[in-house]
Structure formats: structure tokens, C-alpha cells
Structure 1
Amino acid sequence: MTITPIDPTTLKQWLDTGEAIVVDVREPAEYAAEKIKGATLLPLARVSKSTLPDCTNKKLVIHCRKGGRGGNACQKLLAEDPSLEIYHLEGGLDAWSAAGQQVIASGTRILPLDRQVQLTIGLAVLTGSLLAYFVNPLFFLLTGFFGAGLTFAGISGFCGLAVLIAKMPWNQ
């Protein structure tokens, strides 16, 4: 089948009529901080057909914060079973909130995983550059390491640093 993008209004109608199962592919801490009522947590790293909630006679809707991880989860599921009918919430939880739909919030704030990765890489590159300038030019290898990692992540779609950060205690 295919991945069909849907908007927050359509998803709200489906939820109100009991037509959809919503799967949130963010990390546990992100989900705990805020979520769509009734959404099931299934972090991207654990997404597979066998881990999906029972969605017999219901539409399967996948979402994340902005849409990137949700899209990756949809692709992962379709690669495993091309006959699946999957719906992807365009713009994710941000679009849901912007459309005025209800979000259950715990009051705690945690940086989304993608921003944690950006912060880690930015600090590592800045630190490596400063150390290379002031201490020893070999510290430029640190900046090269993170540049190579970003390049690999962009080409392959796999970010080892994101997987590592997702396993940190504050993201559980």
C-alpha cells in the first residue's frame, strides 16, 4: 500500500468516531511531557509490525514531534510489510497543537531528541575548534569525527548519536 498524509482535523474526526489508532514514535520522556490523548508510545527504534498495537478495522496513524521520525517509522513499516495501510500525521504533534487540538501536557519540559543531538554536536564541534586553536591542532580531528557522523547520518538515515542519546536516563 502507501503512506497517506493526513492533517490534524482529519485525525481529530477519526479519533472522535473511534476510527483510528494513533502511534507516537518519539522517546518516552518526550511522550511523558506531552502527547495526544489516547496515543500509544512506540519509540522509533522499536517500531516493527510485530510491536504495533492491534488496529484491526481501524486506521493506523503514526506521528512524532514534527514529522521526520514519523515518516521514518512509516517507511520502516512499509519495508517490512508493503501491504500495510499507514497514515502519517503531517507536521506531527506541533501541527496538532497549532491546529488547536488538545494536548495532554505534564508540565515538564524536555528537549526533543533532534535538538539534543544538535546541541551535542554543536558543543563538540565548538569545543574541538577551540581546543585545536588554543591547545593542539590535532583536536580538529574531533570536529572531523562529528562532521563524518553527520554526513553518514544524512546519507544513511541512521544517526548513532541519536540512538545513544535516546538511551540516556533523562530520555527514559
Structure 2
Amino acid sequence: MELWIAEGTEGKGAAHALLGALLAGRGILNPAFRRLPGGKPVLAKGGVHFSLSHSGPYALVGMGASPLGVDVERVKPRRPGLPRYVLSAREFEWFTSRGSCWGDFYTLWTLKESRVKYTGSGLDRAPRTISVPLLAPGERAQLEGLWFGAWAGEGWRAACCGEEEPPELWKWRNKA
């Protein structure tokens, strides 16, 4: 599994440009895509699995030999009741024990999003029912046969979920 993060003026465009460059680097020029029943995009001819995410100026792309999901979120304050609504009791206890900071909330949220992107189901159920490991940025762990990884930078949090162990470090690409 490879993970690439980029910061540009607009994350969505950066994510698509980064995906195109990474596919071209693997010899996949002019790729055709299709969507799985839940809406997850995949390469029409298969061969490599990918996931992409964007938030504000940040873009994240993951590629691997097996299915995966990634998510990146810009850290910003939200409604005070949101953590209680979207976190399980176990997650909420972990969140509050660490000081209830938004960075920790977004770490859990990106783990949840990466899991539903892995499955391709999207948020088709209450977020509090989506199980994820309690990870601090820089940590990796397995849960229910899946690998999870969490990362952080100034103003952002990111996570991945998949069948392959995530790398310790990932690649940064400025101004994609």
C-alpha cells in the first residue's frame, strides 16, 4: 500500500490530478472507471485498487494490491454535541479522556470514513456503529481482520483502512 498526500489550492482537483499522475506512473494511461453498487469508484480493468479523499486544500490518495479506503479532513471546530452523536461509548470515553480536542475527534472520524470507503458502503448507518481502533496519529493496528493507520499534520488528520498493513511513512507532494 502507498499513501500520498498533497496540499494545493483546491483539494478535489489536487486529488484527481494526483490519482492521474500515480496511475500514469504505473503505466495506466487514460484510465476508465466504473462504480461498484455502493458507489465506490474502481478501475474498469482492475489491476490496482485506489481510494481518494479531499478536504479544503488537502488531497489524499491510497493505492494498493487489495481494496482500501482513505480519508483526510481539515481540522476545524464543529457543533459541541457532534462527538457524542457520532462516537460509540468506548470512543467517546477515549475522546474525553484525552481532553475532548477536535484533532482527536477528526482522527476517529477519518478512521470511520476510511472504513466505509474500504467497504464501498458509504455512511449507510449511524456513525457510532462503525467500529474502529482507538489510534493516535502515527499509530497502526488491526481490528476485525482489517488494518488501520492514522496520521496528522498542522490542520489536518488522515486515516486508511484496508487488507494490507499501512506504511509507517507516506509521501508528501506539495502544490499538486
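One of 1, 2 was used to compute Kirkwood radius over Cα pairs in Å, for residues 89-128 alone, and the result was 10.8. Which label is that?
2
A value of -8000 was computed for helix-only ellipticity at 222 nm (-39500 (n - 2.57) for each DSSP H run of 4 or more, over all residues; to 500); which of 1, 2 is the source structure?
2
Thinking only about percent of Cα pairs over 27 Å apart, which of 1, 2 has the largest value?
Once percent of Cα pairs over 27 Å apart is tallied for 1, 2, the winner is 1.
Taken together, the values in this text are just the output of simple stated rules run on the coordinates, not laboratory data. All values derive from a computational prediction rather than experimental measurement.
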